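Readers should treat all values here as calculations from the given coordinates under stated rules, not as data from a laboratory. Given the structure is predicted, the values throughout are model-derived calculations rather than measurements. Cβ atoms are built from the backbone, for glycine too; each structure is taken alone.
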Structure I
Amino acid sequence: MEKLNLAPANSHNNQTMGTVALGATGESEQPSSRIFFGTTRDGAKVYDRDESHFHSEGGMTVDLLRKALEQIDTEGKSFLKEKVTFDHQVGEQTCVKVNSDDDVVMVYRKGRNGRTPMVKNRTPDPCNSVIAILKRDQLAQDKDTYLLTTAYIGEGSPREPWDPGISSREEQQEAKDFWDSHALIYDESLIDWEKTRAFDSMSESDKKTELAKQRTVYAGIFVEPDELYSKIQPTLYQKVKDPHVTTSFKPQASQINLKQIGSSARIYAVGYGNDGKNEGLLVEVEADDPIIQQACDALETPHITISVSEDGQAKDTAFLDFLPLEEPFEITGKYGLFTQGTVVKDISELVLE
């Protein structure tokens, strides 16, 4: 099968972006490779990602995916979810509607960070459509190249309720409503038994922390935008909506501090940096809670991103050359979680259903 060569990633992206998931080898000099699936109607090439989410269950094949891709126009979009309908049955849909009489269990699937409902007493439904989700590959030398995020036979479904990619309360509710009434056909070969049994054996408090971890993109000390921007005006294209000091990105359960959510901190801006792509402050943090203070003390470059250019990324603010501020200033903040598009600074606002 045809392979895709990737442009080498720079070293700080290797550290901050998780290059294994993006297909890099961890060695910036060594390009990686992926399996080629096919070409879209408008000529974009589509490859598998390293942690493949190509679902062969239900009769999905590479040839069927290729035929589906030939009916899709990417139109240069960075992300697209497409449903391709054929004039005949192409397989079976393994996601089915369930009710209270069905035998549904919650399990971790292989390669997933949250639990999925599976139903034991049902059979798949016939289906004539394929779902393909594509994402432009930022590391490919050919910019008209996409990675297959997932592909399966079916009618389509929202993200699962635990997915950190959910961007709003409305999307989260849609996901909850759907998965409360739908389940995948039970298949032991898809289950990660180690993770499933480990979760089932946890205490209730540990389960709550684990569920919070699944939904959290990052934890940190969040400041009020109005307070920050009354002290310093952003100069680049887009100011940060939820300015914060990140204490952990994609945190492990041990880095989630549920009891500390909402605890206060004083933040002292002592440095400023701006390279035209990122604008930020170097800061020092005094947290009221010793656990949060310990997390802040462990940071190599505690900072707040103020604004970014059109092609800037907040993660790169840490690499700015910060110069001392002539007039350092103080702002206040609260420890919280950025989860599913929402900043949670009050434990009562955390959705774990």
Structure II
Amino acid sequence: MKDSPVSALEYGSRRAKIGENFLLVGEDAYLIDKIIGQISSSIKADGEVDTTLVYGDEVSFEELADHLDSYTIFSDAKLLIIKNAEALNKRSLDLLGSYFDDTLESQSLIVVSSKIDGKFTVWKKMTAGSLRIDCDPPKFSRDIRSWLNTELRRIGKSMSAQAIDDFISRIELDYYTAANELIKLDILTGKRDQITVKDLETSLSGKRLGTRIDFYRAIGGGNLPIAIKHLHLMIDSEMEPIRILFQLIQLFNTLWKIQLLRKNKLSDSEISAKHLFEIFATQRKEYLAFARRYPLPALEKVMDIIYQTDYELKSSSIDRNMIIELCLIKIMETV
């Protein structure tokens, strides 16, 4: 058996050697490409390695068999990367699984799949014969925070707590976007090892997307025109409507929790100190104020609207941008 699964953020700078195999599970393209790069660089540090990339939805059974069994004539070692493995047909998937019955010491596999089914023998073999690395997109701001702390150590720079909070609150919940912004900040600060709040203002001032908290402030304050403005900025920035809906879910889940805690006679100070760790400390009072606008009966209606919108985004032929805009309007009309 291989080591227990690790997240891509935990993988770090582990040493990979030829003959080891890896199973990357998830849909975050940034993390997948980063981990592949780390593994490839580590393996190639030991000598010449012939690298081959194939895609599960394109490679034939015969081609896959050839890649798995043939030895390279250009080097002593071979790295085979198989992306979209979930798209392999059953025959090819069984072939891939059988490779793990007798792996080659001179070859490493990186199998990338958006999902796996642990009930099937093929995936059990791959999981047992590989280090599984989960490459999931960020779900919460704390995921971006963990990523940011790791990347700051890697580039030898630091941020104050306020700068980190500002960075996270002003970008989309997406590793690729966060990485691009950090690269810009690294270039902007040059040889300085401290990234300041002023640096963030300079680097991020031109972002069309605005901030998540500004969107929430408009909703929490009942300002529909400003909320629609921020929604359009997100749409213009090519943010998927389903991601915008997820932001709404995050906001209203927090407001629901606040109102339930209030119903149980907890004070706002106690709620802020003990129950809102997912929210920046500097913003907790604002969320408490947002919640006052949405009592529990209104929140029940809001969640019904969100569930209906989720269904429509996944099944309706209506323009998805229109669906999310109507969702926002309906939400703000509940109070």
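Using Cα Rg over 2.2 N^0.38 Å, for residues 95-254 alone as the calculated read-out, with 1.31 as its value, let me know the right label among I, II.
Details: I: 1.31; II: 1.37.
The read-out comes from structure I.
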(request) For helix-only ellipticity at 222 nm (-39500 (n - 2.57) for each DSSP H run of 4 or more, over all residues; to 500), the calculated result is -17500, so let me know which of I, II that is. (result) II
(request) Assign the value 2.2, calculated as distance in nm of label points 7 Å out along Cα→Cβ at positions 55 and 167, to the correct structure from I, II. (result) I
